[in-house]
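Dropping the structures in below, format is structure tokens.
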Structure I
Amino acid sequence: MIVEELSRPEKRWQLLHVCGSAAWKKPMTEPASEFCMYRRVILGFTFAGEHARWLTNDEIAVGVIGALQTSERQIIVGQVEPWEKRPVY
């Protein structure tokens, strides 16, 4: 597994896992390594007026860069609730 291989030199490293909005419904499972700082970024959606839309590439980039600059274990870019209002296309 990649976590084991990267942890071999016993140096601390960081894994930023970028996931789609459906990850919000699943619990976060972290790799079993004391050397890996695992963090999860969930890409949500946003509203344009009354209609929901997926994030643009620029919005995703800004969110992921922001996640790199924080130490929070889980970051949501945009929103994931209300889930039933998310775009379906």
Structure II
Amino acid sequence: MPKVEVYTTTYCAFCVRAKNLLKSKGVAFDEIDVTDDDELRTKMIQMSGGRYTVPEIFINSRIIGGFEELKALNDSGELDDLLAEPAPA
């Protein structure tokens, strides 16, 4: 099972879409709410290489991007391959 993290805010419609897509695939994920947490948002920006919008999605610590990128990976079938990778030890 891969480690999936989704950085979100409480008011983000694309965050809801990303979480719903992952849920529809039966993927467990950690949701990290950065709505009122500047430290977590700064960490997200650093981890994502400067991306500051949400959602920011990571699979096994690798940046996937936001909902649009997640959907494109799903539509192409590549998401299933990423989700088949085990979490690093």
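Nothing in this text is a laboratory measurement; each read-out follows from the coordinates by a stated rule. Just so it is clear, the structure is predicted and the values come from calculations on it, not from any experiment.
Looking at structures I, II, which one was helix-only ellipticity at 222 nm (-39500 (n - 2.57) for each DSSP H run of 4 or more, over all residues; to 500) calculated from, given that it came out as -12500?
Computing helix-only ellipticity at 222 nm (-39500 (n - 2.57) for each DSSP H run of 4 or more, over all residues; to 500) on every structure in I, II gives -12500 only for II.
Who wins on relative contact order in percent (Cα under 8 Å, 6 or more apart) among I, II, i.e. which is largest?
II
Given that Rg and Dmax of the Cα atoms in Å, derived from a single structure, equals 12.2, 35, which label among I, II identifies that structure?
Derived from II, not from the others.
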